[in-house]
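Visitor: Before anything else, here is the set of structures, which you'll find just below.
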Structure 1
Amino acid sequence: MDQDNAPVEEWHGRVAVVRTTGAIDMLTAPPLLTAIRAAHAKSPASVIVDLTDVDFLSSAGMQTLVTAHQEVSEQGRFAVVADGPGTSRPLKIMGLTDFIELFSTFDAALDTLSE
């Protein structure tokens with residue numbers, strides 16, 4: 001994975017945000033999970049994974065989100081920001097939005113999870 005699409009952690013109050021870009025596939029999913037776990041280890045109230053600039057979400061990427069949701073939701077809230085055919089559509093088709101909070105914009109996710 002090149003450094004251009006390496007996951008980036010940022011904080012908004014007690015909300016940890018992990019952003020990534022490009023494609024989430026079998027090569028880029030493990031670093032994303034590592035980044036989510038690193039943010040979660042700092043005890044945020046919530047974790048948001050921002051996929052706004054992701055154009056492809058593979059089954060490995062979806063499994064990463066399921067694993068992260070399971071780990072984070074034991075202590076706080078977990079949400080994903082995704083909008084478009086390459087990201088939100090596969091999440092909806094696979095039924096993951098039945099248990100993972102999905103937002104179409106980062107601002108909507110932050111407003112909800114900051115409450």
Structure 2
Amino acid sequence: MIKYAIALVFSVSVLNAQDSVHLASTDVEVGDVFEIGQPETNKYKHIKFPRANFIIKRGGIANYKRAEGQKVIVTAIKEKKDGTTLVKIKRTDGNRFFGSHTVVSVDFKEALESGELETL
């Protein structure tokens with residue numbers, strides 16, 4: 001009988017430990033200011049900039065190097081079911097990215113780790 005009680009306590013503690021892993025909070029809030037850094041390759045992988053043909057169709061200039069060094073502010077935060085955090089950003093000076101898009105989404109954790117997004 002004592003074996004069953006120990007097994008029950010152990011299984012409940014394991015389930016509680018797994019549940020707390022998924023509830024990890026993000027350390028970003030709406031209104032935080034970041035700077036766009038240099039990507040590891042030629043393209044930004046974790047900042048979801050639109051493709052060049054969509055920028056050109058909306059009347060913008062598709063020059064991704066101009067985005068480097070821009071200060072951005074967080075406008076919205078969304079946590080997906082798989083645990084990733086999607087953040088919507090816009091430029092602090094009020095201009096548009098590439099002259100065509102006001103808001104861009106970012107995979108926050110991955111962008112910080114890769115250096116595409118830097119804290120100020």
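What follows draws every value from the coordinates through simple rules; no lab data is involved. No experiment lies behind these values; they were computed from the predicted model shown. Cβ atoms are built from the backbone, for glycine too; each structure is taken alone.
Visitor: Who wins on Cα Rg over 2.2 N^0.38 Å among 1, 2, i.e. which is largest?
Guide: When Cα Rg over 2.2 N^0.38 Å is calculated for 1, 2, structure 2 comes out on top.
Visitor: Say we calculate distance in nm of label points 7 Å out along Cα→Cβ at positions 8 and 48 for every structure; which of 1, 2 gives the highest result?
Guide: Checked 1, 2; max of distance in nm of label points 7 Å out along Cα→Cβ at positions 8 and 48 sits with 2.
Visitor: Also, I was wondering about something else. So FRET efficiency 1/(1 + (r/R0)^6) of positions 80 and 96 (r between Cβ atoms, R0 = 25 Å, to 0.05), computed for just one structure, reads 1.00; which one of 1, 2 is that?
Guide: Only structure 1 yields this read-out.
Visitor: Given a value of 18.2 for mean count of other Cβ atoms within 10 Å over residues 64-71, calculated from one of 1, 2, which structure does it belong to?
Guide: Comparing all candidates, it corresponds to 1.
Visitor: If relative contact order in percent (Cα under 8 Å, 6 or more apart) is computed to be 31, which of 1, 2 is the source?
Guide: It was calculated from structure 2.
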